[in-house]
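In what follows, structures are represented as structure tokens.
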Structure P
Amino acid sequence: MPKQNNSSRFTHHSLRIGITGQSGFIGTHLYNYLGLQKNVERIEFKDEFFQNEEKIDKFVTQCDVIVHLAAMNRHNDPEVIYQTNVELVEKLITALERTNSTPHVFISSSTQENKDNLYGKSKRKGRELLIEWSKKRGAEFTGLVIPNVFGPFGNPYYNSFIATFSHRLAHDEKPEIQIDAEIELIYVLDLVKLIFELIRKGKSCDEYLVPPIAAKKVSDVLTKLNQYKQHYMEAGTFPNLDDYFDLCLFNTFRSYIPAAYFPREFKLHTDDRGSFVETVKSFGQGQFSFSTTKPGITRGDHFHIRKIERFAVIKGKARIQLRKIGTEEIINYEIDGREPGYVDMPIWYTHNITNIGEEELITLFWINEFFDPEDPDTYYEKV
């Protein structure tokens, strides 16, 4: 049977995409990013499906596209890593065969494929097994060979050395360099954007080499992270973020800052003329603005996936709420303008501000880029 062109295949319904490893680092980012796209239906996947034929069979039959991300990265016994990763691919293929399903399958492999370690060998073997399946079944297949991935919310000591370094610095611990090698890196948002672009194109590629956004020595990355710790956490000053890699690294670093770090108090300078407060210092550029809010009114209820934003309360009483997308826990901060303070909005956290006082609320805002109506990076969702 000839291959079916995906562009015609998805004309009459939403594109149904399932992600094995949906709850993992890349899987979570991809799942959340797909939720922002039009005409996309996300097919839920849980790790337990691999142990239940009925559930994994139902999953594969529902999908137009499967992105296979489920894998083990670390274990004391490398043989366990190899066996686990290969078995996960075999279970996926078995379900596809059992249900006679031929979705476009993507697999995340690694630039470690050709290195002498069992993790890399397991990723290469998994890709080879899916190539064989796709040729046999006339199905679309894309094998992604991915460099080292970093970004917000990665697990320290597991996903990336950047996650480990950022976590340790944000918690007043000292990172240690094991091997000061030059590492090719890709930011997780760039990766998931690329995956979705390839899904849309719908073409097979047995070995797609994902380009890095940068190649950095471990020691150089640690130097920047130490600067973020010193200038941002200790002095409240934003770094220069003109360079795209620096923006990605800084957004990664600040995702590890404990919630208890905020709100921060401003230094209030007073004399017989009144008072003066420095709200934001930045080594780069940004946009400043302010708002007045009547009692009982709420502003916001949106989130950003790129922008950095600070809310500074200088008059009145405010409640600032944050909730990470895909979770239910709400973080509440209360600030009284008599003791001015601020909260910075993490990416992928929907947020709002409410006037909970009896007088007018005055809030200053800073954001790291000018507002662009063609690319606002503002997604509305109630906290």
Structure Q
Amino acid sequence: MKIHEYQAKAILAKYGVPVPQSKVAFTVEEAVAAQKELGGRVVIKAQIHAGGRGKGGGVKLASDAAETETVARSILGMTLVTHQTGPEGRYVHRVLVEETLPIQKEYYLGIVLDRGSGKNVFMASSEGGMEIEEVAAATPEKILREVIEPGLGMSPYQARNLAFGIGIPAASVNAAAKAILALARAYEEIDANLAEINPFILTSDGAVFALDAKIGIDDNAFFRHKDLIELRDLNEEDPLEVEASKFGLNYVKLDGNVGCMVNGAGLAMATMDIIQYAGGSPANFLDVGGGANAEQIKNAFRILLSDKNVKAVLINIFGGILRCDTLASGVIAAARDLNIQIPVVVRMEGTNVELGRQMLAESGLNLVTADGMKDAAEKVVALALKAA
């Protein structure tokens, strides 16, 4: 789960990372009140789950209340397009009004999981304010890394290595190291899968601050963090993905025209691959899970069909916990209740497969059965092309 900058900063402040004074505002009036409370020059930032906000016109300065009103009015309600939003952009529902600080130097701090080693890695760079991918491509030597050992956490000597390594002045190293340790502690304790401060700044008087912050939280850990669920902003998520989550379905919308309904994440990935191999393009990732029932299958169909780009559907099920006759019953009920007009190809194997195939054949519905994944992919791609 992604969260907004102001929410990330609130978490970091709780763990001892220095952050600028700020107020979140949902209306122009609240933004003006925030500027008056903070006093003086402020920066007003659109709060969306995407980077590149400044280049898209979503970050602006204001010197007084009148200018704050003008700027807030221009940002609130805008559709902000950045390199991370895609051409459709994101609607701005809220802004962060924040004090300005005298920046002397910008740095980068971030933590991610290195899946190769199975350990978290703390990265730091003297090239703050830039996309870390650009730094890695152009000047990889400017990214320093410290591996965080599971069970031990970030050590003070590692934090000091990074602080000195990226050029923090000696007088400010202790403050920087303290912030680095606090960031690492926050990352671990909230079960984050990403924590990034870009830029991490040094001010002209030697203080350090997190001028921006990005945190991603592992959804699988929410049972330990019921309070963090409240930070979810449904306005920032795809409506179909939000709808799918209500029924325990793992759904991710893609750009293709072949809808996929599969049980098991690994089989779902293989299904998308073989559709691509057959010359098609998957419209989604949809894992109904091993214990899906007829009602979940119906809801999965409804969500699939809500995507107007879908021209054909491939159902690929290996019957185990989810028996093939249960799947067939759900597919038949959904096809009748939802009046499905687009072609549906069904490939099933496993428990009660013969019974499931018989039920589909006797349903009187236009359901195409397939013999194996290759046959299923070729049939559904051909049908999608014909319907396009």
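Each reported figure results from applying straightforward, stated rules to the coordinates on display, with no laboratory input. Quick caveat, the model's predicted, so the values are computed rather than measured. Cβ atoms are built from the backbone, for glycine too; each structure is taken alone.
The value 11.2 for mean projected area of the Cα convex hull in nm², for residues 177-304 alone was derived from one model only; which of P, Q is it? Show your work: numbers first, answer last.
Details: P: 13.3; Q: 11.2.
Among P, Q, the structure yielding 11.2 for mean projected area of the Cα convex hull in nm², for residues 177-304 alone is Q.
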Say we calculate FRET efficiency 1/(1 + (r/R0)^6) of positions 201 and 329 (r between Cβ atoms, R0 = 35 Å, to 0.05) for every structure; which of P, Q gives the highest result? P
If you rank structures P, Q by distance in nm of label points 7 Å out along Cα→Cβ at positions 97 and 169, the highest one is P
Consider the structures P, Q: one of them gives -11000 for helix-only ellipticity at 222 nm (-39500 (n - 2.57) for each DSSP H run of 4 or more, over all residues; to 500) as calculated from the coordinates. Say which. Q
